1. Determine which structure produced the value 0.98 for Rg/Rh (Cα atoms, Kirkwood Rh), calculated from the coordinates; the candidates are I, II, III.
2. Kindly point out which one of I, II, III the value -18000 was derived from, the read-out being helix-only ellipticity at 222 nm (-39500 (n - 2.57) for each DSSP H run of 4 or more, over all residues; to 500).
3. Please state which of the structures I, II, III yields 15.4 when mean count of other Cβ atoms within 10 Å over residues 68-75 is computed from it.
4. Given a value of 23 for percent of Cα pairs over 36 Å apart, for residues 36-315 alone, calculated from one of I, II, III, which structure does it belong to?
Structure I
Amino acid sequence: MPIEKNKIEGSLMVQGTTSDAGKSLLVAGLCRVLKRKGISVAPFKPQNMSLNSAVTLCGGEIGRAQALQAIACGLELETDFNPVLLKPTSNNQSQVIINGKVVSQLDASRFGSIKELAFDSVLESYKRLQKKYDVVLIEGAGSPAEVNLRKNDIANMGFAEEVNCPVILISDIDRGGVFAHLKGTLDILSKSENERIKGMVINKFRGNIDLLKDGLDWIEDKTKKPILGVLPYMIDLKLDAEDGIKIPQEIKNGSNKSFIKIVVIVLPRISNHTDFEPLLANDNVDLSYTRFPDDLHGVDLVIIPGSKNVRSDLNFLHDNQWTEWIKKHCRYGGKVLGICGGFQMLGNYISDPLGIEGDVGQTTGLSLLNIETELEESKQLKNVKGLLKITSSNETAINGYEIHCGKTEGIDLNFPFCELSDQHGGFYNDGVISSDNQIIGTYLHGLFETRETTEAILSWVTGKKENAQDWNTIRELELDRLADMLEENMDIENILSMITLD
């Protein structure tokens, strides 16, 4: 018998056997399923480690996955959805963001102290969400079977045991060894943790499910846990990726069509690469990602993305022939777009007098714009809207958000990319358009999420009118498609009954 919506209260946590097992999208899809059933639901991730983040209305910072999940719930972004965000600045150090604000830098040897530093804030955020919403859907991080991390865990079973919430376990069959992943994870957990897991989900299955039946029967018999669903591989799903760069699934070709060829440079500390996923939805764009400039031909636009360590990534450009390649690209009429850290790299130099991102010092930029940047301790976190200055009418609307630690000055700022207002009531210009109209630099993330801005930038690249898709509309349709898939392939009523157990 179906569960009545007014009886559903509590929480449910999704944990994975590995990173990228499908936790983020499963939570997003379940959020949309519950929203469509009229249930008040919110997402929650106790601790996230990601260089992709979003800005809340109050000017806080959370992971992009939780931003997508909030959209699935129909909610404005809140820092309580992701109270702890770790943003690696190097292989040995990470910036710690609690309740949306930077509070510390931790080196790898001190990661174990995160529980002492942040767990109270995690629990307080969770309790606030419980009071505001009927259901809280929680996403774990990585795997709960990392025995070396168990003592100080606040992201998986450490959290689930503290708040006494049920858990479902998801594993990716496309990686291979799915039954070993599920059985091995359960075997490693303690007795109480094992009992907390109420069911399992297999993700990214391709083929005839009848061929999987013997394996499903075996894993259910060995673990005494039900399989709650076998999810098909949605290879064409157009939604923001949490961590991995979303590589186009097919190469565009055809003699009768002219594509706008765009290359995004994959910096070692690339951040907010989700900025470019909306471009994949446009049939007139051929988007690719590359780390090195070898064998690049016919590129219309090269994009230098954001970075969590701008001076280090700027040195990467210098050391790998990108500086020479970009300048040659400009000499032959190609266009360049620098976003956030990429904007800073376009200037004469970047200085870090306080050691915000590493050693104190100064690094020579690409010198394509007459600007200079100094990194500062305070971080700019803003949601903005305004008008573009690259169109003849100056009336094209733009929306986006800022996440950066630098202040940029220089005479080229007299030729701004756009004029903006932020959520604090401030009005100001942003970015630069070069005098030869070949280079744009801007601090704004999310440029390609609205159709009008995307069309204006693509038209700037080609010099003719270009059409584009609206990413926000696509995202809504794709969230509904994801929810439809879950309702078709999962035991939703059983899952709803688990939520009531909290």
Structure II
Amino acid sequence: MIQLTGEHLTLKEVEQVVFQKEKVCLSEQALQNVQENRKVVEKMIHKEEIMYGINTGFGKFSDVIIKNEDVNELQLNLIRSHACGVGEVFSEEISRAMLLLRANALVQGYSGIRQVVIERLIQFLNAEIHPVIPAQGSLGASGDLAPLAHLALALLGEGEVFYQGKKVFAKKALEAEEIDPITLQAKEGLALINGTQAMTAVGVVTLIEFEKLLYQSELIASMTMEGLQGIVTAFDDELHQVRGHQEQIDVANRMRKILKTSELVTEQGEVRIQDAYSLRCIPQVLGATWQTFNYVKTIIETEMNAVTDNPLIFTDREEVISGGNFHGQPVGMALDFLKIGIAELANIAERRIERLVNPQLNDLPPFLSPNPGLESGAMIMQYTAASLVSENKTLAHPATVDSIPSSANQEDHVSMGTIAARHAYQMLQNTRNVLSIEFICAMQAVEYRNIEKMSKPTRKFYEAGREIVPTIIKDRIFSVDIQRIYKWLQTSPNSDVSIYMEG
């Protein structure tokens, strides 16, 4: 059971909730803070004090005063009018992460929301009711308005949800779980949609999947080293120590450990003096990508525990302050940076694929074909990898350098952070496909070399891979092979690198 306090949620805990369906509860102290905070809102409403988004309109309508008898309708209208997302919908995992992160932000007790609303978010999580949320339509300030409005709709019994493997009307899922729809009161609609939880949720899921893929890439690259009789001298510890980048040192250490028992790799001067950069510089390139990952992780974990609502209600001061914590610039810029790391992981992997299939760069059968000429072998798999790498370069353009004013120029600078997040996630999928292709080619290459001479870790990984796709003895529809490896790398517990490093 993961207990939310609003302050201590970690990436690992998000992974447990989102992917392993760990149950969630709220801390008693946090709930007390929420209750005390709500009393401030109700006291101010009773005094008829003017508070943005509570008894005023939104955005450019902030100067429009709302009558007390209309404040609840104001919140309902807000959710319905802002639920105008378009395009493909977010995955259930991302929707689940959004529920979790929104609850964690609200439970800190600065948003003036009732306890029952936060509890309803937790009920959705624990019952595995996941709002259907279109992925496009957010400017990333003032918060992820459109995506979060679709999330909030489901709490009201409106819109659609994923439930028990199907897309159904929210009302139907709520009835099945005997959950009452929420009737929003003052401030609550605004509190639900003012925040960065869409971009942050996509960023969290991307980081979780990317970390796994980074480790897998080192094992796949090690197998390529064996297929090409790569020079392990380039991974010498002292060589990397004198440069001083810890992540680079760590990658080299792991590569040495993986290849320690291999009879297929070579030493400097044994076959050639030095390798091409795509082999020789694996620690330098992947190390830099790990640095990118680690930096972005610190930003995302901070944002996971951030209060991103507006306005904020400070209980002790009994004061409402309008600010801009909903602005997605920190998250958007971090995810734009992550895109560079993702792109480079694919770039260097595609160059290794080329070295595996190009007969002018190795002594293996051309394109790893069992019958070169009559059969094309892995020729077009390299084309696919090149296409994905090129697409990544386009998607890597930073989204956060753009801004288009909205709400009659009241909201005149926005982050486009959710676009950065979506592009990062798409690039991750592309990169996993590239690494799937490298894995298929590397398995074929080591077979030509002699699998009996592989290292223990790569041999175990090879055997697991061969359970997913068979040896290439004849041309076939390789798209199927790529898809199978992709799915295995993404979702199978058997693709966890730690399994192959044991012993």
Structure III
Amino acid sequence: MSNPEPAQKNSRFRFEIHPPVFWGSAGTVVLFVLVSLLNLDQMTLVFKDVLGFITESAGWFLVLCINIYLAVVLFLLFSRHGRVRLGGDEARPDHSYWGWLSMLFSAGMGIGLMFWSVAEPIYHYTSPPWGEGQTAEAAQLAMGITFFHWGFHAWGLYGLMALALAYFAYNRGLPLTVRSAFYPLLGERIHGWAGNIIDVLATVATLFGLATSLGLGAQQVNAGFAYLFGIPQSVTVQVILISVITGMATVSVVLGVDKGIRRLSQVNVILASLLLLFVVIAGPTHYLLDALVQNIGVYLQNLPRLSFWTETYQGTGWQHGWTLFYWAWWIAWSPFVGIFIARVSRGRTVREFVSAILIVPTLATFVWLTVFGNAALYVELFGPGGITAAVQADVAVALFKLLEFYPLTSITVALAVCIVVTFFVTSSDSASLVVDIITAGGRLDPPKIQRVFWASMEGVLAAVLLMGGGLLALQTAVVATGLPFAVILLMLSFSLIRALKADNKVPGSED
């Protein structure tokens, strides 16, 4: 049971792959890329139809799943299983809290927060799911909804995947790959076709989830360069940017976790903190501090309603474009974030692990969203306005439009672009490492040439999606891959609880 997956080796080129998963995943992505390139003109219509069908027919399922994932994580947090240590009683963490949390936060939501922290609250303020737009009540609801999309449900999902993978790898001695979490259900069959299918789904979901983030990042970097240097905003420029930044990511990939990913993650956090502090100090400081407290209250107050809201009695389509997209995005990202967090979390107890993932990144996310989201809302409510119109014209310029209302605009815009680029690189190299681990059968340090291949593949996929439909294509890709993986996560939840109960029985209990 403890043996890693058989791998195909080539000593000359240092390849080390698990053939069914590697070729199944690579073949699926290459086929999608070729079909898209040959039918670029039709892809926009295809993406629109696919997205509409999935969100209208399976929205209820995604809403139900995301709540079940959070419930499972909370159960484990407060249960007797919280005392279990990942890696055994003698295991100790490999990374400091600072390094661990930096890697966790940077890999989990970096580019998305940069892209949506201003744009999403402004969108909800203008067109809320209920009530009148562009009012104080709409502004308050906008922040509550934004918190909802980036809060406990998202990090609970990541925590569930990461905990399952870490437990089966470190406490059961199985390869660090998604199939291992299904051993209580499938037994030795995880080493056969059933396990191969699970890992292929995890790999493809990761690649499309990452492509969505990289596509958003390319659009935002392009908008920043347009502001600073007058470079036109176009798909061609964005594809070039993806190529250049993907090249930077391969350098970080080759350097590995300690020299590349960890250091870049810490640089990300430092640069992002500088930009955050600048807006707090230069902006309406007391208003932002008040808003943080009230936003948390509004989020908690609306949490039950939003958690189970399926738009049954309204049918405006609002939820399809927002909540369901986010849930599918987080689900698609979960193999990547889960394996990466598990990779660096050996030695933590279950309770320490879950509480840190639920609380620390969530609070940091809330602070970020409040500072940038409420700073933009302040301009709309009490200032000259103008951000709403800019966001409606081009969502990628939202953050840069806000920075126009503060001093040192060129410097802060340049800093913001640097942050997006470093988040881009961190996400790409982290995901390349994770995909390589899965397709190498769970080996923790697969050959670097394979990581370069997957980093390149991620960039190609993001570029093709941008050419085939832009934001609509990115949303469709992530929803289409997230839906089947939602079923996998339900099975994983049951499997994890079953394993914990079997391995940590109460003395005298027959359970």
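Every read-out reported here was derived from the displayed coordinates using simple, explicitly stated rules and does not represent laboratory data. What you are looking at is a predicted structure, and each value in this text was computed from that prediction instead of being measured. Cβ atoms are built from the backbone, for glycine too; each structure is taken alone.
1. That value comes from structure I.
2. II
3. The read-out was computed on structure II.
4. I
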